[in-house]
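S.K.: Presented below are the structures under discussion, each in the form of structure tokens.
Every number here is computed from the coordinates shown, using simple stated rules; none is lab data. All of these numbers come straight from a predicted model, not from anything done at the bench. Cβ atoms are built from the backbone, for glycine too; each structure is taken alone.
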Structure 1
Amino acid sequence: MPPSTNQPRRTLLLTGASRGIGHATVKRFSAAGWRVITCSRHPFPENCPWEMGPEDHIQVDLSNPEDTLRAVDEIKQRLPNGELHALVNNAGISPKGPGGSRLSTLNTPQEAWHKVFQVNLFAPILLARGLLEELKRTHGAVVNVTSIAGSRVHPFAGAAYATSKAALAGLTREMASDFGPLGVRVNAIAPGEIDTSILSPGTEKIVEQIPMQRLGTPDEVAKIIYVLCTETSSYLNGAEIHINGGQHV
């Protein structure tokens, strides 16, 4: 933990915290002295080392609207001062076909479309709207995690995932317009090829086309999320920051 200061401890709510970018984000904020409340569909992983992890973990099925709203009520009860400084909507799902194949618009089952959009698009607005008063009290920040697949067809990301991330980018703009006058900033990050467990075989072919000639690391993404939740980005609202080593140029 960093040295104690006179500043009150800030609180982050993070979805999809159990691995990859989410796990790196927990470590980044925790190292800076923030209290981190994590949400995922899994129980708290016992090998995660940050302070107060199990006590500040909420198991929630974001594909279920009722359970998401139940989690909002539980989160409110865990905020004794009614203050939330940041919400990071990182949870996302991308279903695959047989053998891990890409699901296109032609073969994605209807139920998969509904589940993907519930987790990737609807849950973020349910959480942000449900915790608006707590965010207003701190002039807090919301960060939505979109994807490079939201702006171009990707060889591995499925159609439902890609279109849900495109919609989340549009939602970010709408939220920035609506939340901004209330003192809450809303931005998005769009990661490219990041070295996490969800990478597909064949990613090395994409890396050859990236100007920086390598994958990004989860911590490189977490650092930008951290900036978007602090005063460093105090006049940034409605932006989508692309973190992809120049893959889009």
Structure 2
Amino acid sequence: MYASAQNATGHPTSEPVFIARGLRKVYVMGEVRVEALRGVDFELYEGEFIVLLGPSGSGKSTLLNILGGLDVPTSGSVVYKDHNLTAAGEAALTQYRRSHVGFVFQFYNLIPSLTARENVALVTELTPGSMTPEDALGLVGLSPRLDHFPAQLSGGEQQRVAIARAIAKRPDVLLCDEPTGALDITTGAVVLDAITRVNRDLGTATVVITHNAAIAGLADRVVRLADGHVVSVERNTTKLTVGELQW
């Protein structure tokens, strides 16, 4: 689990999961050149909960996609434990994503013709050592809804199925891109509670992208981005529960 003790630099005493240095990402579309990241340094430690804040276009999703092996930087380096992701080929990145990372996006990407249990089983059947779908769905409070199809579930319930699918393979890292962006406040709070429970109970290092500054209270550290730069990193001396957030 996450070690709250810190060393003299203010970092956790646990081991880093990610160390990223000097990340730059440039997208070129015809004559248009977009610098999404402009020299970003970033660390994530075992069991840590980080909230990434920033306006649209600040580079949050690009950073998350690079950490998750969905994209590669134009320059700079990303090391996951002892694996240099920036030197990895596509086959190695695919294996990395399959074995070590869980993704949760704003839209649920569930298969409509499969039940909640069957949507989660798509992952558990491919990954040795996974939880059962029943255990994963129980962790996010959906044990009564195992055999319901997505159309029979609310938006918040569908997102919790997506979280169960992401964590069923017991990933070291959970990367969440605007997981409450399509939800109202009440439903979003239920989803955030599920994510924080995964972080607390499984010790899964977690990064959550959000536009909602209120969610920052849940984090161990809050990283703010603007215009492709990290503009501040703040540590919460006291973490709030979802019920204590001021929306």
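S.K.: Given a value of 25 for relative contact order in percent (Cα under 8 Å, 6 or more apart), calculated from one of 1, 2, which structure does it belong to?
M.R.: Numbers: 1: 19; 2: 25.
Of the options listed, only 2 reproduces it.
S.K.: Right, another one. Supply the structure label, taken from 1, 2, corresponding to helix-only ellipticity at 222 nm (-39500 (n - 2.57) for each DSSP H run of 4 or more, over all residues; to 500) with the calculated value -8000. Mind showing how you got there, number by number?
M.R.: Details: 1: -10000; 2: -8000.
Of the options listed, only 2 reproduces it.
S.K.: When distance in nm of label points 7 Å out along Cα→Cβ at positions 27 and 91 is calculated, the result is 2.3; to which of the structures 1, 2 does this value belong?
M.R.: Details: 1: 2.3; 2: 3.0.
Label of the source structure: 1.
S.K.: Hey, distance in nm of label points 7 Å out along Cα→Cβ at positions 43 and 99 derived from one of 1, 2 reads 3.6; which structure?
M.R.: Numbers: 1: 3.6; 2: 2.5.
Only structure 1 yields this read-out.
S.K.: With FRET efficiency 1/(1 + (r/R0)^6) of positions 155 and 179 (r between Cβ atoms, R0 = 35 Å, to 0.05) derived from the coordinates and found to be 1.00, which of 1, 2 does the value describe? Let's see the in-between values first.
M.R.: Working: 1: 0.50; 2: 1.00.
The value was obtained from structure 2.
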